[in-house]
1. Using mean count of other Cβ atoms within 10 Å over residues 155-162 for the comparison, can you identify which of 1, 2, 3 gives the largest number?
2. Tell me which of 1, 2, 3 gives 63, 42, 40 when you compute Cα extents along the principal axes in Å.
3. Assuming 0.95 is FRET efficiency 1/(1 + (r/R0)^6) of positions 11 and 267 (r between Cβ atoms, R0 = 35 Å, to 0.05) as calculated from a single structure, say which of 1, 2, 3 it is.
4. semi-axes √(5λ) of the Cα gyration tensor in Å, for residues 51-178 alone was computed and gave 25, 19, 18; which structure, 1, 2, 3, did it come from?
Structure 1
Amino acid sequence: MSVDLDQLTGADSWAGVRAVVAGFGVAGFASTDNLNHLGAEVVALDVRRDPELEEKAELLGVLGADVRLGDGVADVLPEGIDLLVVSPGWRPDAPLVAQAHERGVPVWGEVELAWRLRHPDRLAPWLVVTGERGRGTAVRMLDAILRADGRRSVAAGNVGLSLVEVVMDPEPYDVIAVDVSSQQLHHTRSMRAESAAVMGLGHDMGAGHPGWHRSEQEWLADTAKVYHHVEKACVYDDADERTRRMVEEADVVEGARAIGTTFAMPAVGMVGLVEEIVADRAFIEQRTTSAAELCTVDDLASQEPEFVAAALVAAALARAHGVSRTAVRDGLRGFGRD
């Protein structure tokens, strides 16, 4: 039976699809559970073996999934597979991934799978942040701002809930704040964020995953995927030439804007600092001649540079989504003070 994965969504039956999920952590469990629920034949693999994983494996085994744990289970890709879903821990040169490429089997990460599983009637926009430092804080701040504006929002990806779990929720969200790594973006090709940001690159190539990317060029290329087909705003760090170049080279939807963030006085099209004021000079009608106050640095729970940078990114993404200045202030004031 030939399976056209490109035609399937979370509203369809996945019966006839044979999928392998490599990695049985939070994302792997959600991927296995939901693909199994949709009718796919799922084999989940993880070289780790501990009581928590074994308990989850037993649960999904009762529901019909085939979960294999322990040494050697991931050495050989099973025959007749239509799809390989990998966690970020699986490098591009891992034997299982290499075997999939040799056989022409699609390799997706959780981000790609979640995007494909969206229900056609529940297509909540994604506001996506990547980078090496501060992205988790920015995404949680963004979620707080969106909630302050009355949106049903959720933080997902590397913070909050699994993306697959979020898109399969029968109660639709208004908007999803997404934290993704360059490792996750490596296996992502379909995602089209409403708006996206790259922040905190520094010089730590794939921080936390040393050796994952084969070169700085590949790391930056994977990171830049977050801007692919962005609809509204590409938010970048004005102090980092690499992020500006990513935006300049991005293939975006016509009309999408480049929005810079800066610790300095913002130019037109930027969100930045006017002395101690977080100022919007990108999303107001009078931006050619003035800026609008969003909040003050004293409103933030911390004045550490990484925290302030996250606030600028969260504010820019929220404003691009149409959130009020008041909600930006209220969301940022309340964040981190619990």
Structure 2
Amino acid sequence: MARHVIKLGSSIVAHDDGSLRDDVLQRLADEVARRHAAGDDVVIVSSGAIAHGLRIMRPGEGAADRPTAIEDLQAASAVGQGKLYRVYDELLRDRGVTSAQVLLTFFDMSARGHYLNARNTLRRLLDWRVVPVINENDTTATDEISFGDNDFLAAQVAILVEADQLALLTTPDGVFTADPRNDPAARMVEEVTDYAVLDELQIGHETSSLGTGGMRSKVVAAEMATAAGIDTVICSGRREGALRRVLDGEREGTRFPARETGYTSFKLWLKYAKPSHGTVLVDAGAARALKDGGTSLLPVGITAVDGTFDVGDAVEIAHGGGLIGKGITNYAADELRRIIGLKSPQVREVFPRATEEAVHRDYFVLA
């Protein structure tokens, strides 16, 4: 038995005019039902609600550019979301599979309590042998690209449910060394183990007219998932048989093998889901201790504090222009500025009941 998360971008779910790609969705339902019957768990993360909603509200207009006003995007999502899910539900039901609609926002991922609630709900649905169909709740989201066309959401969901594999379905066959539409010499990268190499490739943010993702967001999502020990594949969502080969473990698309990072569930959440609200600059000694010694950050090693944050917020920790990691602060920004460079006895003179660690090692993760 295996647990798969399958993500479909807007360009896979819908044509440029917002009409649904019935052939793609039919094949997806076939594969989900096949793996489900074999005992596997499957989670679907789908974009396309906005595209489909615009199609419904603009009949006969042909291809339409994605609007930029947040109220237009939210309204289009409200129109399209339920209708898109109904298609998934009917396709899966016809194949003997029960599904459930789940809508998540960035806040659900960034707030620890909401994160745990979402995890528990999804895991219970899988225990019940239900296929969750997940999308971002665009009608309440405040940033229409907060999940990068759901690439980051898919990675977070894969981490939440402890998936074995994440499949990111897109238009190209995988990650290419350059845009194959413009460069005939472009070749597909079959496997990625060194993410630094990707910086040299021409991986851009180009999307369809109704999408918000792009290959770069998919690569970042793959990096997130593999850090949690999840094998990830970026492959074509339109080519017949591609998804079947991925789910069966055969060679297809660009593979990102799982990495052994040793992160706990909490530290994965801290690293990838909880947003930072400021930066704490440290001296060379503190930087070495954090990177090599696994120690906590004490005020004595802090040289400057940038930004505004409260106790319990995540902050980035940096030295010499380089990011060291991220941690949850035990002090608000103004409090931390009062004890910069002070040793522990001096800190207790300023805040008698405060903890001596600015960031405890248990609540810190390396970049």
Structure 3
Amino acid sequence: MPHANNPAYAGVRLRCLIPNGELNRLGWRSRIVWPGAPLPRQGVMVVQAKWLLDGGSPEALRALTQRLGQARAAGVTLVLDSFDNYFLNETDDPSRRALLEAYREALRLFAAFTVSSPGLKPLLEQELPAGARVLVVGDPVETPEALSAYESWPRRMHPGRWSGHWRAWQELLEHRAARRGARQLMWFGNHGSAYAAGGMTELQRLLPMLERVAERQPLRLTVVSNSEQRYQELLGAARFPHRYRTWDRLHFLRLLGEQDLVLLPSRLTAFTVAKSNNRMLLALAQGVPVMTDPLPDYLPWKDFCAIDEWDRLADHIVDPGALAARASAAMPAIAQQYSSQAIAHDWRDALMSITRA
């Protein structure tokens, strides 16, 4: 059960639509229970934690919990899936505090829990009774082929999308021309969270460094996100070329694959410690060099990217060749461990272990 009927959300695509399609290809009977649809009366149902929290109020969340309780009473095994540290409330907002109280009450309904990263596991375990089962199932790394797991080719090529395809092609041609004269850098991701600091704000500490590098090496930074307003607030006065692009799931990978360097600054906090390696691996899977911070789920890939090397930012921008070679070396391992098929097998194994317990 995803939190929304919209593949634009990464959590819907990566943890529902793609695994569901691949599980069916493996011969499992798997289906999406869209929000508002009748709940099943048997089997295992994986519920996204965000579906509960998006109820918006304690009363609405408790009403959703009651529905889940009825499904459990009918014989459904409930599994809660989390891909963020939802227990955060950094501003101590009273309304969120009340919402989280109702959310904690709901946890008792679930037979087991899945999380998207090892860093998230202990944060959830400390909210649960001793011995509760928490399993890590990573995010698949998206490829153009992964779209076929949940969206047919005719749908992707519907005439209503032709103008978007044309704009993306024109954008790519412009990008290739610009790349001949300047290093092309990218940051991508959600602009931020209402209950925790981070997101696009992390770019702020790199701006003085990028301004200095731009004095001797032409560069352009592309920010791909979901808030142009936040982009203007952060980079409006930056003294180097930059631009904003709205996230486009149908065309983003092509643009990403033609970058010289991806920058993913992300200081370790109670929010980022729980983040999966998906953004980093998405770039590495395209052979694109990555500079980032030492988040727990990033560290196993330290040989393939520049982790905590911001003092060498200028070097990697002037000559990204060595870092690009390291990125390309990661591609076979990513395909083996994080392809849509590999993650579907991980889901199958996790769900089988839950039903056998």
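1. Details: 1: 21.2; 2: 26.2; 3: 10.2.
Across 1, 2, 3, mean count of other Cβ atoms within 10 Å over residues 155-162 peaks for 2.
2. Label of the source structure: 1.
3. Working: 1: 0.20; 2: 0.55; 3: 0.95.
Clearly, the read-out refers to 3.
4. Details: 1: 31, 17, 15; 2: 25, 19, 18; 3: 38, 19, 18.
Attributed to the structure labelled 2.
A short reminder: the numbers here are calculations on the coordinates, not readings from a lab. If you're wondering where the values come from, they're calculated on a predicted model, not measured in any experiment. Cβ atoms are built from the backbone, for glycine too; each structure is taken alone.
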